[in-house]
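*Asks:* Please find the structures below.
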Structure 1
Amino acid sequence: MLPELSKAFGVGALAVSSILGAYYYTYSVTSLIAGVLLDKLGAKYVVPAGMAVLGLGCLIFAIPQAQMGDLGRLLQGAGSAFAFTGAVYLAAHGFSPQRLATAIGITQCLGMLGGTFGQVAVGHLIHGIVTVPEFWILLGVAVLVVGLALLILTPGGHDAHPNAKAGLLSTYKVVFTNPQSYLCGAVSGLLFVPTTVGDMVWGVRLFQDDRMFEFSAAVFTASMVPLGWVFGCPLLGWVSDKLGRRKPALFGGIVVMIACLLQLTYFPTFAPASLSLFILGVASGAAMIPYTIIQEVNPDYVKGTATGVINFLTFSVTALIGPIFAGLYGKTLGLIGSDRVVHYHHAGLFWIVVVTLALIITFGLRESGRGARRHTELELAH
């Protein structure tokens, strides 16, 4: 939607990127609030309230003014923070630890079906069927309807915990004083950002301007990453649960991501870009494994807060790196007189460095799967 939004708001592509990026600021901060509210109140009323904020943000975003665009995206980010956090909260309370990574992977799988639909279907919808404002109005109404359904269907109870009457800051203290929480957030954030920013924000433009793809081909190619997530999130979660260990599946996913990025950047004709991006999407499902690890390295009574904290840290990384990429490479896309090949190589190298940094930080994560716990128990027994 970058060209259409630029026209609707009367600003350039870089300013549109800034408007879109506002989402991540409120998403990351509100994730903290969502997590602790879930731990204190449960999901029945908290999640539908977030959906109401999200729906309102979609409706406001339909107003063709840059200020309304900023406000709409801020509300969208704040409301969306309750969705995945609430889903993980329910999964953590409703599934056994042996299936937790799989459950969280399936949750993200269903979410990324929306990402795939957004890339493939919406691209065509706004080119002839509906206008951009009409699309956001329809989306806002749909979100409000889903919020009402959640209010009716979501279970009302939640598990009591030892600190139920303690202040709000007590659950934050538990999670934020655990160094492993920060490592989980850093790894997840660094693995998310090549897909959320590199592909889903700039991917279409990058393939159009640097690789000279037609619009429809660029949209299809970029949509392969979220489609890969649909398969990769539950697959890597299942592998992690099957092994009883988290880090081997995480390492494997990261290594495959780096290999795909190297091929896409320096050997682009070796395989179709759509296939490479699909494999990249499957492998980047590894970004969900730290969401399981942070659940396991913190006490049971702070599961909601732990999810909120990792969302905060993950999308703080996105909010930090997104503008850096936009400033270095986004604003120079399609610049007259620039070397498209060199620009494409530099943009690809940027994401290779980001994912390699995630690989390095992963070495500091503590293994939390049942296999590692069983090994520790055997050692203590001897």
Structure 2
Amino acid sequence: MDENILYWLALGHIEGLGVRGANSLVQRFSSPQAVYAASFTELEGCGLAARVARDISAQKGLKEAEQEIQKAERLGVRLVTPSMEAYPSLLRQIADPPLALYVRGDVRTLSQHAVAIVGTRRPSAYGSSVARRLAGDLAQRQLVIVSGLARGIDSISHRGALDVGGKTVAVLGSGMDVIYPRENIKLADQVIENGALISEFRLGTHPAPENFPIRNRIISGLSLGVVIVEAAEYSGSLITARLALEQNREVFAVPGNITSPQSFGPNLLIKQGAKLVDQWLDVIEEFPASIRTQLLPSSETSGGSGTSVTLPLAPPLSGDQKTVYEVLRVDEPRFVDAICSNVTLPQPRVLAALLELEISGLVRQLPGMNFIRTL
């Protein structure tokens, strides 16, 4: 039995400790094993309540953890803890990373570039269409779609990724052996085959209402950003957006009909500074250049006679557009004068080409008349 997993799980069984408390102890003592090897006095010196320190020094939680590991093995569930290489690096960065992840599917999916798409359980036809299209478009650009397997926007987003053969991750608010809602059991199986189904809750945990805000921090924590598609005033999706901000993730929102209650959440987020999204490019262009260049197809192919432009995702370019586009870069903004000095076109034609490229979504203008490729 892997003692690393055993001690991480055991800490989760200590009543009154909590995830943050357990992570703090592991950081203080360097490993969960060292926490259990500490004396009562050392533990109490960390500011723990006497009862909590006494339970740890009495080795409580180890027996329950051993039983949990055996049960997971019988069910074909993998356990991943923060001291393992497979634990997703983005999740390590949040304030309260889970002590263990229960995983079914490909654990490598958890460490790939991902975007979360969440929203109401009762979407309109508009919200359903937008979520499915957006999830599919982003999945085609090699982004993993993360959501919560709930009814409505969550399920639609998973299906949007699956429609195009993309990867998706579903984060449960219950134990891995308690799929909720029940009608999504088949969808859960598809997610396992094309990504991963994960939870931090012990096996057998039922989907209590208080579990879902807890799991939302994992949805945002795994992702580069969170897209909100339809959410009422008190929607759990707004909790996910808040958590994303706390975790220094990007927050995106799809605008909706101002007369619809389901549009309250995204429209409010846009007022507060969230990026308005009406196509996949609005999401990807907010990521660092190093990530954009990995996600977007190469727009340059080197040949014996120099560099030529190939744009598999963009419309054909006119002569002036192509000339200007070739001197731009994805990772380096170029000032308009520098662009003009690198082409044989007069400035008015360069400016006209830049405007046309910007309208097409191929170029983005930054402050100070600097331009950068989006593809």
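Read-outs: derived from the displayed coordinates by stated rules, not from any lab. Being a predicted model, the structure only gives us computed values, none of them experimental. Cβ atoms are built from the backbone, for glycine too; each structure is taken alone.
*Asks:* Thinking of 1, 2, which structure, once distance in nm of label points 7 Å out along Cα→Cβ at positions 294 and 318 is computed, gives back 3.8?
*Replies:* 2
*Asks:* Please state which of the structures 1, 2 yields -12500 when helix-only ellipticity at 222 nm (-39500 (n - 2.57) for each DSSP H run of 4 or more, over all residues; to 500) is computed from it.
*Replies:* 2
*Asks:* Another one. If FRET efficiency 1/(1 + (r/R0)^6) of positions 14 and 86 (r between Cβ atoms, R0 = 35 Å, to 0.05) computes to 0.90, which of 1, 2 did it come from?
*Replies:* 2
*Asks:* Out of 1, 2, which one gives 22.6 for mean count of other Cβ atoms within 10 Å over residues 6-13 as computed from the coordinates?
*Replies:* 2
*Asks:* State the single structure among 1, 2 that was used to calculate distance in nm of label points 7 Å out along Cα→Cβ at positions 30 and 286, giving 4.1.
*Replies:* Of the structures listed, the value fits 2.
*Asks:* Tell me which structure, out of 1, 2, gives 21, 16, 12 once semi-axes √(5λ) of the Cα gyration tensor in Å, for residues 190-253 alone is calculated.
*Replies:* Source structure: 2.
*Asks:* Suppose you compute semi-axes √(5λ) of the Cα gyration tensor in Å for every structure in 1, 2: which one lands on 45, 23, 19?
*Replies:* Values: 1: 34, 26, 17; 2: 45, 23, 19.
Checking each candidate, the match is 2.
*Asks:* I have 26 for relative contact order in percent (Cα under 8 Å, 6 or more apart), calculated from one of the structures 1, 2. Which structure is it?
*Replies:* Among 1, 2, the structure yielding 26 for relative contact order in percent (Cα under 8 Å, 6 or more apart) is 1.
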